[in-house]
1. Any idea which of P, Q comes out highest on distance in nm of label points 7 Å out along Cα→Cβ at positions 72 and 104?
2. One of P, Q was used to calculate helix-only ellipticity at 222 nm (-39500 (n - 2.57) for each DSSP H run of 4 or more, over all residues; to 500), giving -16000; which?
3. As an exercise: relative contact order in percent (Cα under 8 Å, 6 or more apart), calculated from one structure in P, Q, equals 32. Which structure is it?
4. With log10 I(q)/I(0) by the Debye sum over Cα atoms at q = 0.16, 0.17, 0.18 Å⁻¹ derived from the coordinates and found to be -0.66, -0.76, -0.86, which of P, Q does the value describe?
5. If you rank structures P, Q by distance in nm of label points 7 Å out along Cα→Cβ at positions 48 and 96, which sits at the top with the largest value?
Structure P
Amino acid sequence: MRPQHYVMTAERVYRHAANLLQTQLQWVDHGRKCTVKTLLLVLFYAAGQLCSLAMACQRLRTAPSDQAVRDALRALCPPLETLEQQFNKSCAAQLPKALRQRRQRLALDLILIPYHDVSSG
């Protein structure tokens, strides 16, 4: 069996994504309870669990209220079009230089319930 040379932990994925977003978005803390770190944690948790902000705030014991998170996001997020451009720029910046020389074709396959997770019962 081949030895594992590199293991990507959940913590490393979170830190990389948080650093990437913070660099691009340039958010600042929105009060004592709604720090950038906390906001990103709530957003990542909600996305990962496919749940609402309210449910994420309820489940995370150190999270502020869902209203506080929504208020912070309203104050910190630019208009949707600008936010989309920032995300696209951020993702493109992570690509190797050779892939950024010209437009590339991209295909995505999103499967929320992969075939190997479906129970036959």
Structure Q
Amino acid sequence: MSRPRFLADHDLNEHVVTGLLRREPTVECARVREFEMGEASDDAILDYAAQHGWLVLSHDVNTMPAAAFARLANRRAMAGLLMVRQTEPIRDVIESLLLVWSASEREEWNGQVVFLPIA
């Protein structure tokens, strides 16, 4: 078992990643562009994340959940998807990510699609 680690897709607000890493520098949080995937499709991002054990963070509520549910329907691996509506306060999203990171194991999120913040 291991701690969750986060992969921010290309449209996630940079303030979420920056604020998370300021609050807890030991959290593993990368951006898709760091893996030369800045223009990758939702399915490609979810595939990469599943292969490497990253939970995907995204604002893309229009297409990313559909891609995740299609993967699950086709029995394809998915390491987890954490969705963030752009209207949510950044502070609340960061607090939820810290909770996920500190109080759960990465494997608990396999196949999960969850909207943040966690109530």
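1. Numbers: P: 3.3; Q: 1.2.
When distance in nm of label points 7 Å out along Cα→Cβ at positions 72 and 104 is computed for each of P, Q, structure P gives the biggest number.
2. Working: P: -16000; Q: -11500.
Only structure P yields this read-out.
3. Values: P: 20; Q: 32.
Considering all the candidates, the number was obtained from Q.
4. Values: P: -1.01, -1.09, -1.15; Q: -0.66, -0.76, -0.86.
Only one of P, Q returns -0.66, -0.76, -0.86 for log10 I(q)/I(0) by the Debye sum over Cα atoms at q = 0.16, 0.17, 0.18 Å⁻¹, namely Q.
5. On the way: P: 2.9; Q: 2.3.
Checked P, Q; max of distance in nm of label points 7 Å out along Cα→Cβ at positions 48 and 96 sits with P.
Read the figures in this text as sums done on the coordinates, not as results from a lab. A quick note: this is a predicted structure, and the numbers were derived from the prediction, not measured. Cβ atoms are built from the backbone, for glycine too; each structure is taken alone.
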